[in-house]
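Novice: Below are structures written as structure tokens.
Here, each number is a calculation from the coordinates, and none is a lab measurement. Not measured: the values here are computed from a predicted model.
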Structure 1
Amino acid sequence: MQICGLCTCGSRAWPIHRVLCLLELDWMEELEVHCPWNLCTLGIFASYLGQMRNLHKLCISHTCVLSCISPEQNEQLVTTFSCEFGKFNRLQQLYMNGAYFLRGHMHQVLRCLKLPLELLSITHCQLVESDLKHLSQCPSIHQLKHLSLRGVTLSYVGPEPLQVLLERVTDTLKTLDLEDCGIRDSQFTVLLPALSHCSQLTIFSFYENHISMSVLKDLLHHTARLRQLRQELYPAPLESYDGLGSVVTGRLTQHCAELMDTLRTIRKPMMVLFGTEHCPQCGNRWVYNMEHCLSYCWMHA
């Protein structure tokens, strides 16, 4: 079931309840909610959510926090919503995209999970270090096969919780998406040993992070034992930009060619891309594709 773009204001507030009341909710296996709901609306929906005991997949997207409610009310609404997670008997895939209420409240959601998750996607959310710590300690993540933290800013948090998380899933993790997390050299260096032990990894997406040439070379050496890798998306090294942050295509080609040569001496790559940050004018990026530089940016065509 998908719920998209419902009006939740005025006299037509919460029109979906009439539909939900007619359904056998305990037969529901997949639910996707793509609505700009606030916590109050989500709290109303929680009573229906708790009846979907056989959900395998749950996707909650674009919920916001009301500035007019007190911290105590906000806490109670998060608790009301999170408690329903304890009623799921078969949940294996959890997607939380743009769920701004998660900030500082990750533990309330995670502690209610009953079974190990196979997929966890927490994207474009604002988290604090305690959230990542609770995530790394959660009993339900030790069998993760797919993890995405895309768009979660990690620039201002320590790397240790993510390091612990990777160490716990080294035997099972198949896809890892850390795109657009703002990770820097000092943080990523701490993560490298744990990442190098993720022996089942097939897809690694790492665009939009601030990594130097030397650390990227170190990263490629650490992936030597990752024989299952089929798709690798790396950021262009910082040395590819000038002092104003603009891409210097000659540098980009030179550095990426050197990185590819380094990688080929270690193992045989399947698909490797190096991408710059998005162009502020057209929103696209330069991509180095194994052998040469491709331009997806019309400003440089």
Structure 2
Amino acid sequence: MSKINIGGQAVLEGVMMRAPRSLAIAVRRPDGEISVKKEVVVPLSERYPITKLPIVRGAVAMASSLLIGIQALNFSANEALAEGEEKEELSSWAMGGTMAVAFGFGILLFFIMPLYLTKLLIPIIGDSNIVFNLVDGLIRVAVFLIYITGISRMKDIQRVFQYHGAEHKSIFTFEAGEELTVDNVRKYSCLHPRCGTSFLLIVMLVSILVFSLIPKLWPFYFKAGSRVVLLPIIAGLSYEVLKWTAKHDSHPLVKLVIAPGLCLQRLTTREPDDQQIEVAIRSMNEALELNDGFKDDRLVV
């Protein structure tokens, strides 16, 4: 199989890996065994060609990643339970509700609250539209950093961040064309330029530019509503930036651009132990095995 793009996500006591046409979730159970769930994934671009378009593909990728991520977390939470504890699968309604709550919380915390706080600061910062959007953006980034720093101190989250590191190391090993062994994986960095953490930081920065286009005289509720409407565009633009920087990450100027995202990953990744690396390797091997027979997103016949 020729080289393909593969991404992943840390879950509770495990890792989810996704190849172009497959995904696999590997979770370390309390008894030490590794439980695996895998499935074939049909790219949306085959059913809906419009999702191939720049910007559109980024918005679709964000929504798809959120859905798959919640499903993976639900599976890992059940598998990480000790023997005898009751497992519970989320229904489609519960899944939709969980997504809505997560999305709504993110909008409120990172977009609406900074706007409201900036509105309160108008007597201090003045009436300049440029200054308003700059202060709003700085507050948004500050809230994001405080949030990440806060959750990074939680013990359970620190284990998730270790699996996050194992995920990145495994992807680096695969991209280098090396055999997926614990020794090979261990030597690579936990910081990857295509990480979702870097994507979120890019979203925060791109939003400053996009929100500057909103008329200053609009009422608060119009401004707040427009932020929700514009979020798919911001996600799409951020996705294109992330893809471009990942493709040119060896260029000196691009290295400067991606440096803040890599620094931020120092908060969201930790060095994994060998057992956690084993889980990440298992997840990747299962995803690659299921994806075998496909090339460049097309079936090899």
Structure 3
Amino acid sequence: MATPAQWLDGARPRTLSASISPVVAGSGAAAAAGSFVAWKAALALVVAVALQVGSNYANDYSDGIRGTDDNRVGPQRLVGSGAARPKTVKAVAFGCFAVAAVCGLVLALTTAWWLLLVGVAAVAAAWFYTGGSRPYGYYALGEISVFVFFGLVAVIGTTFVQADRVTWPAVACAFGVGALTCALLVANNLRDIPTDRESGKRTLAVVMGDRASRLLYAGLQVVANVVVVLLAVTVTPWTLLALLSLPLALRPVATVMRGTTGRALIPVLRDTGVAELAYAVLLAVGLVLA
């Protein structure tokens, strides 16, 4: 039976920045538009975190029953290690999706009905990343999905449910945060290239290869900071505060670019997540100060 620590690790708290950061940035954009609504921001946060945690458990379940995690390099997973029964992990995943659905329903009913369709698409994307007969995460489409749902949808959606409109700062923030969330997945898949290739999981890192994946990781970090400069020029110089997160990103970038492999890349996930969260918070502060 899995211990509490193993269940917590299954939720991957170190990568929750991927769900918290978009809501923080989107709320900052809403505040800049004079439309911050605290309870809607809180519900958007619950939706994002529930989807992220549910996705993690869904991936644990699907990869585990396929045998993809039999020779895993990263932290131990519940199903792959035999620490928890597959049906239990699957039930936890769908429980998280249910929480996201309920909170999303409230936001949709108080904003726009078509957000229900966005919510259905988000849950489907979370499940079919590694679930189903042809999981798109096995066909080099994971980064695209992450950018769309934890970048564009999460940031712009958070702003929209509060401001009832899409703003330029929200769109720009979506690209910046989305780029950093993609960088997190690129680092994860870079670490797993050997085992993913062996198990037949064709992630973008497997398709691109080691060197190109490292360049992509660094390039995504550059994109995020270019967004900050664009916002400084078009909205307010206060967004340059987000560049203070740059030193936090330098260590993981250096680690990736010097060719580090295997378990030694695990700290890169933590450092990338911390840098992303700092980036989003500072960006939001800058927008609020506008």
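Novice: Upon calculation of relative contact order in percent (Cα under 8 Å, 6 or more apart) from the atomic coordinates, which of the structures 1, 2, 3 produces 30?
Specialist: On the way: 1: 9; 2: 30; 3: 25.
Corresponding structure: 2.
Novice: Among the shown structures 1, 2, 3, from which was the value 61, 42, 33 of Cα extents along the principal axes in Å calculated? The partial results should precede the final answer.
Specialist: Values: 1: 61, 42, 33; 2: 60, 45, 38; 3: 50, 45, 32.
It must be structure 1, since only it matches.
Novice: Computing mean projected area of the Cα convex hull in nm², for residues 126-181 alone gives 6.2 for which of 1, 2, 3? Don't skip to the end; give the middle numbers.
Specialist: On the way: 1: 3.5; 2: 6.2; 3: 4.1.
This figure was derived from 2.
Novice: Of the structures labelled 1, 2, 3, which one yields -23000 when helix-only ellipticity at 222 nm (-39500 (n - 2.57) for each DSSP H run of 4 or more, over all residues; to 500) is computed from its coordinates?
Specialist: On the way: 1: -9000; 2: -20000; 3: -23000.
Of the options listed, only 3 reproduces it.
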